[in-house]
Structure 1
Amino acid sequence: MMLSVYGAKYAFATNMRLMSDGDAQAMPKTLIIDDDLEFEQHIRAHFGGETGGGDTSFVFAHDQAQALSLMAELDDIDIAAVTIDSADIGGLEIFRKLKGKRLRVPRIAVTKSRDLKAIRGAMNQGAVDFLIKPVSIDDLLATLDKVYADCELRRKAWRTESQLAAIRREMDLAGTIQKRILPAQFPNSEHLQVFAQTTPAQEMGGDFYDFFDLDDGTIAVVVADVSGKGVPAAFYMAVVRTLFRAAAQSQTSPAACLTEVNRLLIDHDIPGMFVTAFYGVLNPETWTFSFANGGHLPPYLVRENGDVMPIETGGGVVLGFAHGVPYQEDEMQLEQGDALFIYTDGLTEAFDAERNPFSEERLIDCLLENRSLSAHALTDNVFAFVSGHTDGAPQSDDITSFVIKRF
């Protein structure tokens, strides 16, 4: 049984959609391209002639020229229903004849025939659904509602995908910028080689290394590991790196530098974040290396004779909170052939598929095996050993190594 005018309007009103912001959205504006005047009169009869506003919105075109004109003029069409029975209108091919504009709306094929071949042909041309005459108002409303809802879901998915792609591009760019913040050119002279490498677990990481010249001709070296991963750790890393560079110029003592950086971090008041850091100063004239350790893993001193020793002195507490514990300081002498290997815990805690860590034992074996190599080759080989151990297992933490080699 056909709906009354009131019933049709009620059906439209109850088919209103709730958008993501909670506001109601009325039924879509539908362009009907059909030279069957009875079909138009049937719709108008059930909506009291109010086909351009209120709860309903229909626009009618009776021939190809009128349809192309309306499609070129109107920008608020949500759905197009097109007869596939009229040679003069041309079915869904009509959209190809629209010049200077693409009408990106879902299309419904309308036909008197139950010829499945013709309907399938229309679907192959882009129709998302079809209506067979005589069309009841119930069927019309249900079809429009379904098509529009499906279309909105796709549009939402496209928007979400587009937003995710934009975020991904921004993350990739931020990761690239972060990598460029770190030194990429390393000292490589007859007697001194320095090389470092870092691989974040995500696009951005909290590990970092740095080295820079001080006014007295010495070289400052820092390797640090910020708590956490991803964007928060990366921002904190940038803050810590800046503070080290600022503090190192006025605090010549490594212990004093750690104390000053810790004080500045406390002043920044960034809750829940802390950083471990190994900071040292190398005198390339005397080969004395003074250092202090803020809760970081002890580096390894690799002697040419095969001795591998953890540097466990110069200890202290992590940076980022008021602990009141003074930082200790020590110094060592780099002999000819010595290599100092500084790293973050993501290296020894790199897991394979069975959750077996790379371990300090494997690291020591690797350092011994490659002790005679350059700083660059030593770092590359350690990373290759770690990669071979994990064998494609997901990386759980940032990995960083820093090598100072005296020849």
Structure 2
Amino acid sequence: MTLFFESLVQHFGWWLAALWPGRHAGAPLSARRLLFLLLLYPAFLVLQLLHWLGLLCDELFFRGYRRVEVNAPVFILGIPRSGTTFLHRSLAADRARFTSCTTWEALLAPSITERRLLRAAARIDRALGAPLQQLARRLCGSATSDFNAIHEVGLHAPEEDYLCLLPAGACFILLLAFPFAPRLRQLGQLDTLPARQRARLLQFYRSILQRQLYCHPGRQLLSKNAAFASWAQALKTAFPNAKFLVCVREPGTALSSQLSSLAPARHSFGTDPDGTHTATLFTRLYAHGYASLDAFIRNTPPDQATLIAQSDLHAAPVATITAALDQVQLQRSTTLNQSLAKLQPGNKSAHQHDPKDFFLDPAKIAHSMQPHYESLLRSPNRVKKMQTL
């Protein structure tokens, strides 16, 4: 319950602070910003309260989830825009073995209770010709149309389970809506969060993973969160038998790709019109992320954590993924082998960006990120041996 009250204070605190005229350079009170704050965010808060109600009902009606062991989870993390989504969805194709949160589960039903109710409603909807499902798909398509060329979104697609942390006010994406909030910045630098808050957050995250496995029994958890670069060591401590697939990319292009991909969200939230605040903020976060991953890889054996360079994944996806799985001793099923065999080397992405288009300091990137990136590439954990199916 402590986390519930903390989240209420945080959510309402961010909202009230955002309404203070002229206080936040990265979030001026434009008409679009006021629309978000006065209409969309209150609706969002109501949804989060419903999620908390669902989580409370879980404690009354589905307490068995607490006995579920999160055994040998597979965590895909790394630097954002480094191939984590491609890797995640490639592995999630083995539905008989792996379970990952889908978009609808993460955003609409993080609790077991909500999932049961929505599935029952879906059965009734299908019997009536699925009008609600069609409406949901149209709304999802409309809401994500600007983002689909960068990161395809679908209600039933595997998605990042950090979205389940929205009720707790602990999802990193909220930083784009409230870029002035210190606690949200700390989510990208987890070691800076006070120990007690960090422990509560990790326990809540464990309960989310337990719920996922309760709803999909007999499967192995496959979790992907590109925003968890600084979470790697904490996850390793919390789940000692976990396996880690860590993706990295050349810092300048990774950062410019990230800033480009955030433009639709900034527009929706009405924040940082020219992008200068976001560039400064994410330069700091990326620097911390590269340093955190470098330290994590140095202290984790290759059979527990494998390092995947985005350039290798792009050029030879089948060989790189199979070598990575073999390195951390994850067996490949026939289904997964068949799915991987269909992958092709990447073509030029439709998502075009250039570091020169953003307010980036090449000298700062070279000083704060490049040494850690090069250290990661030299690591014995990096996938080097190319294998074929």
Structure 3
Amino acid sequence: MPSPTRFWSELENALRDRSSAGLFRSRKTWTHLSPRLVADEKGQQLINFGSNDYLSLSWFQPTRNGSNSTVDLPCREGAGASPLITGSTQEHDELVAELARFEQEESAMLFSSGFAANVGVVSSVASAQDIIFSDRLNHASLIDGCRLSRAKTIVYPHNDLESLRILLKQHRHEGRHAFVVTDSLFSMDGDVPDLIEMRRFLDEYDMLGILDEAHATGVYGPRGTGLVEHSKAESVRWIRTGTLSKAVGSVGGFIAGPKILIDWLTNFARSYIYSTAAPASQLRRTIAMIQRLENMTAERETLRRNAIHLRMAIRNLGLRVGGEDSPIIAIYASGVDEVTTWSQRLREKGLLVPAIRPPTVPANGCLLRISLNTSHTMADFATLVDALR
């Protein structure tokens, strides 16, 4: 075998350093047994607290006309081309129309992933002449979108709207257009911003808000459209992105909004223009899942009630817990060694609870991330609390 070049040696050394710091990542293979159970490569069954399938819809088999037959799927699998070449089909049009109806917007568009949606939207609506105010704990896709936009980006402390107001007073005048960019439900900490107050900022400072509703879609709101609906913070100043891969139980990202916005993204969102369209075989099933999700009010209420119950039980153990009623429950650790030890000990007790480490979270923000879904039982919660104890 030829000796490695200096480049490969540098990569090898960097990965060795990463491993020594407890930060090395590797892909694992899981067998999904049910909405609440998985098995690892060795066959060990674990209660799964690591999935974003909040409503267990990835296991949902739609039926047609009340029969037991599943929804008819087109025979063709891959789309074969980007949406603007030959990748768009009747199935794509039907899902786009369904998303626009669901979100009560004029139009919508599909992306290959939620990451692609966020990168594409932020980088194409903001430009070098503009200014962005971005939450410190935003998802990586929003951060990358800010960088690609070339807009001046000011990072404000996480969910600290008083600090944001000060920054707006100091810097709003520096941009032609201004944007506040934030998650609605933060994917690691499980907390949410005050969208009513943020809407006041949008009006007061003549800005637009780019809001990633990925983890809130399906979980919040009477119809499940997210935290804007739940908080009654509707405004024409929001640009809202979403994903089909979490509570919807499918795959892909989306945005719904006025037709002028969709036309702009169709022409300038590079992650849309230069990505192959989603496979048509998945799209009709996704429509049925959105329609089911819209009517799962009782399930949403139960999910949040269970999240409150479990948080209280964990806090009673003396552990520091984030969030209020979201299905994402963060238990904070002192550092990498502690959080990885916790996760491993829980796994030995039959529980899959991921340890979240840098760079996903800041160096001082290591946490166990518990994700609840509607299939978890009270016995599952008791098992988890006993193991944490």
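Structure summary
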item: Distance in nm of label points 7 Å out along Cα→Cβ at positions 215 and 271 from the coordinates reads 3.9; which among 1, 2, 3; result: 1
item: Given 0.05 for FRET efficiency 1/(1 + (r/R0)^6) of positions 103 and 175 (r between Cβ atoms, R0 = 25 Å, to 0.05), calculated: source structure among 1, 2, 3; result: 1
item: With log10 I(q)/I(0) by the Debye sum over Cα atoms at q = 0.13, 0.15 Å⁻¹ derived as -1.18, -1.61, matching label from 1, 2, 3; result: 2
item: For semi-axes √(5λ) of the Cα gyration tensor in Å, for residues 39-254 alone computed as 68, 18, 15, the structure of 1, 2, 3 it came from; result: 1
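We did not get these values from a lab; they are worked out from the coordinates using the rules stated. For clarity, every value in this text was computed on a predicted model and none was experimentally measured. Cβ atoms are built from the backbone, for glycine too; each structure is taken alone.
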